[in-house]
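Trainee: Structures given as structure tokens follow.
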Structure 1
Amino acid sequence: MRVLSGIQPTGNLHLGNYLGAIRNWVAMQEEMTGESRCFFFLADLHSISEHLSPADRLRNVREMAAALVACGIDPERSVLFNQARVPAHAEMQWLLNGTARMGWLSRMTQFKDKAGKNREGASVALFTYPVLQAADVLLYQATHVPVGEDQKQHLELTRDIAIKFNTDFGVELFTVPEPYIPKETARIMSLRDGTAKMSKSDPSDMSRINLTDDDDLLVQKIRKAKTDAEPIPADPAELAGRAEATNLIDIYGAFSGQDRAAICQQFGGQGFGAFKPALAELLVHHLGPIRQRYLALKDDHGAIDAILIEGARKAAAAAHPTLMGAYEAMGLMR
């Protein structure tokens, strides 16, 4: 089993990133035995679809790597690297451009959403983003790819590209990857609007919990999180239509291991004035050690770079046979 997943290095992680993806990465890492391996990468090549200063891009890569290690990704057990250090990603994308079809890419909803009405002004990198994603996965013969709702379409494209390439050239080069559905997936919403995902792009810092927030700020954000005037119901079915209340209860459950029913039984009849301090205490307990590890590591550029360089060495070695196989299948190399 080979699991591959990537994350864009866009600055500090927030609670939604951690509970929605990173915690599951750590769990997958713990499940790997024998020859099974996890490949986790920082998608800095994907980041060129939007303009960013070189200094900001480099800082984001280092800080994201530090955050992943702080969250529990072990470079000794998993392969942790950034794309740009493994040129095979860009090479494979170019080779797969001959297999991918304009119609396939034109139907990608992420491109439509990000380009908006300014398609003519969007970068080519944004349009071909899914082909690079396919290269990321297929290079490593990944058997499984963790996917959320917003990435299912891209994994289907990866599967289509793999099948078409194998068929066109009469080879069985690429493994057709399967989606990996984590046992527990938390969808964390904004603290200011329970109908919107928690996001770094929200102009209000009070809408999210950053993994770098100190204990006092974390407590303040939970205290000021939007709720309603109704008490917590004893029956979780009565949470219907109460987005903000449901979000806070789900966050509590993600860290306590309880389901909604158990939490509602515990706090049923109480207002959020009593629930919020309990939630804040739980978050401080779990996130405090992560923050401390991150702060101790993030400015040690030598240590971070060493982790990424070694990870890239392992990744390049794993990717090389597949890349050479693609060149040979296409008659570009013998």
Structure 2
Amino acid sequence: MSGYQGPMRVLSGIQPSGGMHLGNYLGAIRKFVDLQHQYDCHFCVVDMHAITVWQDPAKLREQTFHIAASYLAAGVDPKLAAIFHQSAVHAHAELAWIFNCVARLGWVERMTQFKDKAGKDKERASVGLYTYPVLQAADILVYKATHVPVGEDQKQHLELSRDIAGKFNHDYKVESFFPLPEPLIKGPGARIMSLRDGSAKMSKSDPSENACVFLSDDADVIAKKIKKAKTDPESLPSEEAGLEGRAEAANLVGIYAALSGKTNADVLTEFGGQGFGVFKPALADLVVEKIAPIGSELRRLEGDPQYLQQVLTDGAERAAAVADPIVKEVKEIVGFLV
């Protein structure tokens, strides 16, 4: 963190652009539950990022509540961590503009996610989609976050945040004003793949209804999806090396390990040599045990939008209390009248 002496703080966010699923839970939200006991945590619903592509306004509001409810249902405590929607804290947008003037065009052009999301028709993509990583840097640094739980696909964006922080500190001769945030990637369940294609990440946009276990799925639906998960005709190996080249088998073993708190090796010691006719029902029971109660609480919370709004409002006030003074200081540093 290059000499930064401030508090250890975590920032992360999820876009309100679809239902939360098992991959979101194991890769992110479950980690939030652990992190809230170790750091000063800010978990947001990144609705400003969501509108970089077209969103139906009514659906966006609905999905914002869904993400907030998912945080709560999974165990994020609003007394320990600030839960809020990004657009409610104006400091994000203010710092993002200043960072647009710090970041270099070449840095943004190297971001691979824009190419992936814009596809062949990039001239018709929004400017917001192009500068998305700069806003992401502002999301992190507006709280002077020192750690960010990220997947491998977001690591490049975090590197940009570090570059922007370092350039700001250097250009304005304010050594260590912004920390250089560190990634928190390690841990089981960091990357959960589709139940229909072990080479593709589990995604809410997958056309197959059986590819993704949603947190809102009930026990019967969860069990059905797990039992229909794509596999191969071989039995499970007894050692991890035997999973090489078997993407679907490796994914299911990884899910079992992440939910049970075991290692892949432990799972293979228990189930090695057995077929998927034995393993899949055991996995289905485990996923139901861990996820169905979250789904039940999620549905209950979504039935109380007034409570969810209060959680988001309170979280935004807490977040702004941290972010606003930092942005005020940034404005003074760059020479704005404040």
Structure 3
Amino acid sequence: MKRRDFVKLSSLGTTAIILDGCKTKDSSEKKQIVYPVAGENIKVISTWNSGIEANKVAFRILENNGLALDAIEKGLNITESDLENTSVGIGGLPDANGEVTLDACIMDHEFNCGSVSYLKNIENPISVARKVMEDTPHVMLSGKGAYDFAIQKKFKHKELLTESSKLKWEEWKQENKNVLPAINHENHDTIAMIALDGKGNLSTGCTTSGWAYKLAGRVGDSPIIGAGVYSDNEVGAACATGLGEAIIKICGSHAIVELMRNGSSPQEACRIAIERIKKSNKDLKDLQVGFIAMNKKGEIGSYSLYSGFNYAYQDVQESKLIDSKYDLEWEE
């Protein structure tokens, strides 16, 4: 046998041994993905004190091995259906023409997302946003198109303007016509939420009736993926509340996730985003913005421009309202 023939046969033999070894290993050992035990690190955070009750509903889903996406939807439904909450869903304060228009978006752990804007007469826009995500090739539906889609999907027509909100609007028309209320800790819109489930997956969502007495047709950051919310399951998630026009300018939630990707903690990422808000707005008067964030490890962060912002936190051990760190003191 010539030397080169021997080398060729030896190489083939070695390859056969390696392949056979791989085959034996694959056939004898089934690959299993081991997820964290549900309850170990599951948690949910949401903006403002209305988040306390929303979190409770969301957390019940998580502790029963439910998906973060389901927790977001069902948790935010609670606030949307709260007649006493004037910034979200039914009972929300109307636009300048006296019409309640709603915005919402939702995003799961696989970059799937859905959104509705300028939606009228539907009580739970976050659920319509999820239907847009799951049942259409689109990300956002708006106005009458969003309403028609919701009716097609068996959502019920609902009058959203309550007597209480109507009275407030009429008072505004008489006393402060053409002057929009300041966005602060007493007057704000939006509930935004982030959930981490037992499989280690993150989802986020946001729902609002928008800036009280806004111009008809105005849409803020809440239904805009990357502004109002953003999630990357390898990194973390973030969401926003406050003056949407300022948040849109810096793509606030996406900016925070990218900062976390580059090594910032959730807390530091939120703080840097607020610095960008300050740099991109010449007049900071009546301009409140707050961010919350959670990374893949379940670490939490929040930061706001002015004092007065807080967020609700829920895990297996406790439910509480946490005052956010901030840059500027709010002056009454």
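Trainee: I have 16, 14, 9 for semi-axes √(5λ) of the Cα gyration tensor in Å, for residues 220-267 alone, calculated from one of the structures 1, 2, 3. Which structure is it? Provide the component values of the computation, followed by the final result.
Mentor: Working: 1: 16, 14, 9; 2: 19, 15, 7; 3: 19, 10, 8.
Label of the source structure: 1.
Trainee: Among 1, 2, 3, considering only distance in nm of label points 7 Å out along Cα→Cβ at positions 236 and 284, which has the greatest calculated value?
Mentor: Across 1, 2, 3, distance in nm of label points 7 Å out along Cα→Cβ at positions 236 and 284 peaks for 1.
Each value in this text was obtained by applying a stated rule to the coordinates, not by laboratory testing. Computed from a predicted model, the values in this text were never measured in an experiment. Cβ atoms are built from the backbone, for glycine too; each structure is taken alone.
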